[in-house]
Every structure is written in C-alpha cells, then in structure tokens.
Structure 1
Amino acid sequence: MLLDTPTLTIEYSPGSQLLRVHWIGHHTTQSVYHDCLKMLGYVQQTRCTKILNDSSEAFGEWLDLAEWIGKEFIPQLADSGVLALAWVNAMDWPSRHAVARSVQHARGLLIHTFDFDEREAAALWLDNLAR
C-alpha cells in the first residue's frame, strides 16, 4: 500500500508492474487534480507499466478537468512508462460523463473503460496484455 486515504487508495504490485488506484466518495475538480498529481508521482516512483484506475465508488462534478486529464495528464503517464490503463467507470452519471470525455481526449497509451461492476474484467484485460 502506497497511499491510503478516505477518498483515494494506491497500491503497487511489483511482480506485474501494476498500480491499483481506487477513487472513493465525493470528488471535485480540485481534489481530482491533486489526486492525479499524487498518482503521477507514484507512477514515476514505481515505474509501473499498467494502471487499474477504479472509479466505481467515486462521485462528483469534475467535468471541467476532463480535457486536462486526456490531453495532459494521460500523456504524462505515458511519458513515465505506462503502457495501458484499465478505467473502471463510476455508477455516478456526472463522473461517468467526465471519464468518457477524458478518454475521448486521451493519447499516448492504450485505454479501455469498463462498467462499475467489471473490476475483475479490467484486471484480466491488463493481465492478458502481458502475454
């Protein structure tokens, strides 16, 4: 466990070079921005190549950050060595919309979105990329 807060947990699995990021509870534009920067720091520290980004338990309004995530943050992840990102979507419609908008702008790495109840499928997708 690298980070354990009420709204964000980050774990690293060195054997699979996988960073597991779990967003929990209410998030705002400001909290998402700061937590993305924390996530980037752990990506650079661990040199992971895959991320399981689980937003299934997140909610809130952060749509105005979606373009920054897609055009700046995700390319920074790619520049730091990330090859693939499995993004488990939220049940919350504003968050789902922000995820879709972020992915629409994203470049630089392989991204696949999954529904909020497909965590296992997301992990399997990342596992299969290594084969």
Structure 2
Amino acid sequence: MQTFAFRLKPDEDLKQALQAFTQKQDIKAGFILTAIGSLKQASIRFANQNTATVLQDKFEILSLNGTLAITGIHIHIAIADSQGKTIGGHLENGCIIYTTAEIVIGVSEEFTFDRIVDKQTGYKELQIKE
C-alpha cells in the first residue's frame, strides 16, 4: 500500500481538492485513512435527496470516508457544529475549509476502482478490478 498525507488550507474546497489530488497522483484505487479539520461552509447531500443542503457556520470535520479513483470519487462526511450536534451525508462541492484539513490517503496497488452505472440502482456504483 502506498500512502499520501497532505494539508488543505483556508478557503479551499474539500471535494474539489480531493478530486484534483486524485487526478494529479493518478490514483486508481484510493481510500481515506483519516481526516480531520474544520469547515466554514458545508455542502452535504443527505440520504435519499437529489440536491445538496448548504450550511453556513463553523464545523469540525469528525470523519471523512470513501473511495477515490481517477474515474470518480465517492465520499461521505460527518461534521459537528459548535454545540456538538453531528450531521453527515454525501460530500458535495462547496465544503469550504475554515482553518485546515489534514488528510491521509491509502492507495491499493492490487485493485482498480471504476464507477459504472448500475442498472438496479441507477447510480454510478463502485466496480473493483483486480
């Protein structure tokens, strides 16, 4: 397994930065090992919703999980507000870093991840190739 660690700075878009990093490093089968940081705006698509909800406040990033590949990324995020209220869902463009995001990514050298439209779900779903 190969690992990468990097830090995002204030005002960067979390999803766009992860997509750009994946493309730059030509990642074919990546996954997030750990991530912490803060947001000043969150854009999250909740379960069974077609559009994202944009939240304006300061949030702590509690977790970031998902798969990364040059063919697409699928990431979920959990955040907490200043009262500790936790919310999460599908990471969308518009999650803007407040102070930092410290991210560690693992890359499998055995697999290739692809995203193919699944006839049953209608969504681009993960296909794993060895």
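In this comparison of 1, 2, the computed figure 34 for relative contact order in percent (Cα under 8 Å, 6 or more apart) is attributed to 2.
Each of 1, 2 could give distance in nm of label points 7 Å out along Cα→Cβ at positions 29 and 85, but the derived value 1.9 comes from 1. Given a computed value of 1.5 for distance in nm of label points 7 Å out along Cα→Cβ at positions 13 and 61, which structure among 1, 2 does it belong to? Computed on structure 2.
Set 1, 2, criterion FRET efficiency 1/(1 + (r/R0)^6) of positions 5 and 53 (r between Cβ atoms, R0 = 30 Å, to 0.05): the highest-scoring structure is 1.
Taking -2500 as the value of helix-only ellipticity at 222 nm (-39500 (n - 2.57) for each DSSP H run of 4 or more, over all residues; to 500) derived from one of the structures shown (1, 2), identify that structure. Don't jump to the answer; show the numbers that get you there.
Numbers: 1: -11500; 2: -2500.
Answer by label: 2.
Values quoted throughout were computed directly from the atomic coordinates according to the rules given, and no laboratory measurement underlies them. Given the structure is predicted, the values throughout are model-derived calculations rather than measurements. Cβ atoms are built from the backbone, for glycine too; each structure is taken alone.
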